[in-house]
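For reference, the structures are reproduced in the following blocks.
What follows is calculated from the coordinates using simple rules that are stated; it is not laboratory data. Please read all numbers here as calculations on a predicted model, not as lab measurements. Cβ atoms are built from the backbone, for glycine too; each structure is taken alone.
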Structure 1
């Protein structure tokens, strides 16, 4: 039974005991006693994620499932969530109660808006210089600025939820969710903020990019299967970066040239390493970056 006016937050968490506490503390810090409704779905955890979440008290409901699957965790979270708007939040980001209110307020203000996500802050101190150079470019790309992916938070109305609930289990779940909405149906709410911690090392950055390359290939296969050989399949929405995007960045900011070189090097390295998984259809191996979860 869904409750009107109650904001639900679903947090899938797989072995996130080191970081989920900071997210829950931020969500609970100045939230009213009556809400929001927070559901943490510990999926296949072998650490203390459930204990850390449960220690936050009765305002956090903890559900444990044996399967280490984000998609399954999201669906189980839906079964336990009480209302809309509904937020899906990754356990390793930080977003506060005030930011949640900004997102839900934006959805309430526009009936035609189905999905929203916060502006992102990426703290780069402590990261290797190639990582810093990469993200200086990545954050400026039009698709990255305008899309709802790569933020770890998406808020949806009930009709918006129906749109993403119809999606199949895909590794690129946040990208698929973003592309499920037309530009006029989604919005990045810059007055709401989320802290997304980047990888600290080049090796962990490449691991993330291999995962992104593999998951993008899986999404494109799904899109093609929906309308094989049709104009819809050929022109399915995409967030891939093209050379035109990079040229436009350099024209506007020539000082970004070293970063563009690093960006291209990372993209090429990731594509090379992703080829084997793509050829074999391995879209389930999750290459996790542990360096962003330190501290």
Structure 2
């Protein structure tokens, strides 16, 4: 079983964020890494795993934790490997997509769950898609937020100049050491501005951004976060199967500056039972900008409501 909470080093935990619901931080050994995981909701509730993206951490799901827990779900929100208070392996290849999906499986196993609803945004959605394709017996439902099926993304990136231009930063992240050094300048000015400029005005408050800076400042964290991009570029993985068998819901902020809208609908062709909702006024950061609507979607879909 997962170990009970212990004293955490300075960082972003459930104890120093008001979530509106009882929650705790646990440190869960999932194999070769330990994941700091925020846990909320009844012990006997159906498990829902929320996977964050770049450059966030568990805190990116703060607005959805309480609604899910209050609806009776057992909510598990890990800092994925390399982020905030989770383990930070030094090698780039430790951030390969198979390891990241393996962390989800390991988390479920440590809590003695055979399967769970898995929800992901951004990189978290990439991990959720991969887990659904390679560990389908461990997922009962999949929600992907603003990242397409991996085959769709790979094809679009190869053929679509607009998507290639939007993904320019991935090339920058391949440079050794420089992205980490630049990010730290002027109290994390670059990633702070990237969040603000790509979201609707006022989406990220000063307190939110300060909390993200706390997470980025954890020793080795930002380098580990960038290593996700280095690993995917070196590995260029292709899924062993392309069809998702579990019920799948895609949520998509139509104003995403980073990803072509058409990829959302194309992803449905790789789902046996897929559905899609666009949020026309939202950006890539839809779970922040349309937090109540996204929470309602998650509660309904995870409960089995179509």
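Each of 1, 2 could give mean count of other Cβ atoms within 10 Å over residues 70-77, but the derived value 19.8 comes from 1. Looking across 1, 2, the calculation of distance in nm of label points 7 Å out along Cα→Cβ at positions 38 and 142 that yields 3.9 traces back to 1.
Looking across 1, 2, the calculation of FRET efficiency 1/(1 + (r/R0)^6) of positions 166 and 270 (r between Cβ atoms, R0 = 35 Å, to 0.05) that yields 0.95 traces back to 2.
When percent of Cα pairs over 17 Å apart, for residues 62-125 alone is calculated for each of structures 1, 2, structure 1 gives the greatest result. Which structure, out of 1, 2, was distance in nm of label points 7 Å out along Cα→Cβ at positions 222 and 278 derived from, given a value of 3.6? Of the options listed, only 2 reproduces it.
For which of the structures 1, 2 does the calculation of mean projected area of the Cα convex hull in nm², for residues 102-173 alone return 6.2? This value belongs to structure 1.
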